[in-house]
Every structure is written in structure tokens, then in C-alpha cells.
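As C-alpha cells, here come the structures.
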Structure I
Amino acid sequence: MGKLLTIAMPCYNVEAYLERGLDSLADERFSDDLEVLIVNDGSTDSTKEIAQRFVDAHPSIFTLIDKENGGHGSGINAGIAHATGKYFRIVDGDDWVNTDNLVLLLERLRTADSDIVVDVKREVDMASMQGDVVFLPEYVETGTELSFSEVCNREDTESCITIHTLTVKTDLLRSSGIAIREHIFYVDYEYIVKATSRADTVTFFPIEIYQYLVGNANQSVAAENWVKRYRHHETVVRELLQFDEENAFSAAIQAYVTRKIQLVINTHYNVLLIFDKDRKQGLARAKAFRTWLHERYPSYAELTDKRYRKALALHYFGVDAAKLGKIMGR
């Protein structure tokens, strides 16, 4: 192992944003401890050229990995394959970090040895560039190594573990053979479930690191894109169901994995029954998926039937993504 932390930055046509993200990492205080792998995923704009400028200016920090387009999962896989850091995390090419706080996190990582480390993100509105910190729950014990199986099912602890807040031991990722589906969207959730379900220990740090840009209509989580790429999301659902089927977990971790998969199935019903403005099409897709789920994974079908019925009722009442957001207080 070389550096203390590897950051993989998957990039596809992010010329409008990339310099901001790389600037936040181009600090000589990182030279000894940080490796940033800029994974150019077949961009057709000037992403590669921008990345190369930073590699030339800060060769002790930045490395460019230039590859054919394979999607976000491919960028994650390439990052894991090339990482030399003890720890590994992901920063997308259109986001950035709080530089001074990353210095602080690196100081903490020097003495940490947990399988996973969880910190804090800020969600920054694209229009106003104002943001809100998504704090850790008050009951979460910070700065101390904890048993992951003892905290992963406590209230909503797992909700603060996202791709934006998660740092994982590189050896854990490799020894577990973790590989993410390529050529599809929505693999963030797949990565979180696969990486965290292998962890024995976790440490939480109340340090704001990730600056997550939200409000971009082109983001994969925009309602129209959920619908357009519903097959991608369904592929992730099926991948996680198969992952659960093929692996044995302790009772606590199994409960955690089951809940995570239940949530992603619930989301899929929302995409099909509520987000799709073509109500007939969405209904047909939802019924087909539910039939498959009952046949292939009846226990998960039973767990999610209540959400299916709720989404179906909202579907018939004409609730769309915008109205659902208001109902949920967003």
C-alpha cells in the first residue's frame, strides 16, 4: 500500500464542473497521504485535458486513468483495481470536497483501523450554491470504533451511510471480490450494500467532507431520468437480490441487507407507478415486475406488497413525482 486514502473520481463529460472538484483536492498538504484517481470514462468533451493539467501540476496527488466508456460502476471498479491507499472513497466529477476538513479526516484516518468510516456531506443547490449539511443522528457515537452489526439496524443510522459519506478499507473491497455492474446508472446503492455488508467495524466522524451538487435536471435521480432508465434501476434491484441470495450473513447484517433491498424495491415501485407520466405504461411495468418478484423472491414480494398497494393507490389518484415530493415534505 502507498497512500493513506485513495479517492476515485469517475468522470464523463464533466468539463463544466471538473476543475472545481480537482481544485478542492489540489492541496500540497495531501501530497503524502492522498491519491486521486481521475477515471475518464470515455468523455467526448475536454474532461481528459482538464484532468491532465492537474496531473502535470500535482503528480504526487493526481493520476489519470483513461478508459472506454463503461458507466459509473466501471469507474468505481477501475478505481478499486488501481488504488494504492489503505482506504478508498468516491467523489463524482461534478462534486467537490471541503479541503480543510479533508485534511482533518486524513489525520483521523492515520490512527483509524475500522473497516468503514462514515462522515458528513453537504447538499449544495445548483442554482443558489447554498447548501445544508446532512448531520449524523445525535444518538450516533462518534470518534470511536463500533461493531457495525450492533449499529447498522439502530433507528435510521444506515440512512447516513451513502456513497458520499463512505470510506472503505481497500483490502476489504478486494478480498470480498466486490464488483459493480457496468454500463448502467443507479449503481451507487449497489456499491453501498455490497461494501458495507462485509464490514465488521465502523467509525463515525462528524466532519463535513463531500459537497454534493443537487438540482441538476440532468442528474440520474431526476424523475424523468428514473423513468427513462427504469431498466437500469431494475437491473440494480435484481443484482442486489442475487447478491443476497448468494451470500450468508449474520442475523444482524441480514436484517440490514434485507431492509436496504426492501427500500430499493419500494423506490422501484415509485418509479413505475408514480414517476411515469404514461400511467398505462408504468402500471404494466409495475405489474410485470411484481409478478416476477412473487415468483422468484416471494419473501421480498411479501415485504414490499404494502408499498406496492400504496404506490398503486397514488397512481390511480394521479399523484406524480412533484406531488409526491410535496407529500413527503420535500
Structure II
Amino acid sequence: MITITACMIVKNEENVLGRCLDSLKNLVDEIVIVDTGSTDRTKEIAKQYTDKIYDFTWIHDFAAARNFSFSKATMDYIYVADADEEIDEENQEKFRNLKEAMIPEVELVQMYYTNQLEYGTTYNYDKEYRPKLYKRLREFTWQDPIHETVTLDPVIYDSDIEIIHRPAMSHAKRDFNNFYVVLDKGERLSPKLVHMFAKELFIAGDEEDFIKAGAYFEEWQRDTTITPEECAYIQCVLAKCARIQGNLELLMKVALKNIASKASAEVCYELGEHYLELGEYEEALIWYYNAAYETECQLNIHYGGDYPLKRLADCYRALGNVEQTSAYEELAEKWSL
């Protein structure tokens, strides 16, 4: 049977940490907890489950903290847990079965991450696979009898284990602040992080968040090295930011560039919002329809689904079209992820 270290990074998690560790304590062989500056009872609670508790000075870098936690693990595999997760009894049994049946060739196990939309910040689906269990020491092997090469792709197993995500609050403001710390150092975000930043804004950001982030996104749009995907994400954010601030020139400039390449549902939706605010319902209908039926979402799946469908109903209601209002209300109600 394999052995497992559970590695966690925590800060002020007294409300949820015990719940998480209760569900893990009989599944893993070692628990490593890295504290990044708790001022509550987090470490006191952690001591009830493990003596392997380490302090790590927070440098606004989750990867650095994760790497430090991995360096303290000693078992065959590492299970990565967050304090706001738990594993129910049914999935604990599945976890034990996996542990007994695991073959050494498997280097990474994916598990279902569920309940993602509760206080969700970057999720478009309530259940999806995530890598959760990692082989601690990876063995490299050569393959191919001629022009031999080292195998780099990990051996992945998709399990049926479900991890329940049960946050106590939204972490969006914390995440935005971490983005700003990195950006204010003059560091360039990777394409992946540009996507995550834009996605989190559209899923969990408020108007104040968009306005603050807008300055960074305006600067990025002038970067000639950005990828087409980054460009689309930036245009979505700037379209909403411009509409919020009443900057018609920027809205049209961004929207026209977006539509000329590959129109995004989010941009079409913001054009619909602009015309709705003006009371130009027939113009708004065009753009909401395009958001719902003619384009694809870049960041938040709702912008191509129930959001524009509800707005189509609002526009037809304002125009006195009872039949179409009822039809789109029904479509919006039936829409699901």
C-alpha cells in the first residue's frame, strides 16, 4: 500500500481547518501544514492533528508556499488539500480503496472538485477534475528503440473520488490584492494569469474591482507580444470597464476590435447593457441575441446563457411584446450549466 503526505498552506482558517483535517486524518500517513501568518487559532487547531507545522513568510506567491510544503513531505505520494475542503464518508472509502490499489506507475491522480460555485471566483462549472495526488519522487525513463527520449508526460489516473469545496467566504478581494502586489512590482503576468485575473473579475468582481483593474488591462492591450487569447480576455474586461465608466469611445474601440476578430459573448453583452441603459431596446436586443446565440464565452459562461436571455426578456417587456417576454423568461429559467 502506498503512503501519503497531506500538504496544506493555511492562514487564519480556524473556522474550517478542523473539519478538513477530521476528514483526512484516517486517510493519510503524514500531515504537513505550512502557516503563512495566522493570527487566529489556526496553528492551535493544527497541533491537534500533526506536529509538522512550519512557518513561511508570506511573499504573495502561492507557488513558493506550495513548493515549501512539498519539501517537507516524506511519504510516497503528496495529497494537496485546502482548508475549506472536506471528504465525506463515501469518498473517504473510495480514497482508502485507491490507496490500497494504487500501482507505482501512476504519478498523478485527478479527483472531482465539487461545489465550486458556492462563493466561486474562477469557476464556470460546479464539478470538474483537478490534480490532487502527486507522486513525490518521479522516476524518469527512456522510451523508443531509436532516437530515444525521456518520458516527460506523467501517468495520470482519473479517479471517481469527489472532494467537497465548502468555503466560508469569497476570496476574490484577497486574490485581486495579490494580483496588484505582483503587478506593482513591475512583473508581467503570464497568459494563464491574465486569463485567471479576467475570469475572476467577470465571475466575482464588482464595479470597483473592474475600474481598478482597468488601468492594468489598458496597458496590456498596447503590448504587441500578447497572444490572441490574451487580447480577447483584455477586450472583455475593458469593454465592461468602459461601459461602467461611461467611456463610449473606449467601449466602441474595444468592441469593434473584438468583433472584427472573434466576437466574445461578454463584449456583446456589454454592448447590450450600453444600449439598454440608453433605453434603445431594439439595439440592445441585437447584442443580447448575439451574446446568447452567435458567440462564445471567454470568461463567464453565464454571459452566453441566462444573463442575455433574461435581458432579452427585459427588452421585450419594455417594448410591450408579452409573447417574446414570456418565451425568453422560460428559456432563462431552464438554462443550466
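Only the coordinates and a few stated rules stand behind these numbers; no lab work does. What you see is a predicted model; the values in this text were computed from it and never measured. Cβ atoms are built from the backbone, for glycine too; each structure is taken alone.
Starting from the value 0.35: which structure in I, II was FRET efficiency 1/(1 + (r/R0)^6) of positions 11 and 227 (r between Cβ atoms, R0 = 30 Å, to 0.05) calculated from?
Values: I: 0.70; II: 0.35.
The value was obtained from structure II.
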**Asked** With Cα Rg over 2.2 N^0.38 Å computed per structure, which member of I, II shows the largest figure?
**Response** II
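Suppose you compute mean count of other Cβ atoms within 10 Å over residues 107-114 for every structure in I, II: which one lands on 18.9?
II
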**Request:** Compute mean count of other Cβ atoms within 10 Å over residues 179-186 for each of I, II and report the one that scores greatest.
**Result:** I
**Item:** For relative contact order in percent (Cα under 8 Å, 6 or more apart) computed as 12, the structure of I, II it came from
**Value:** II
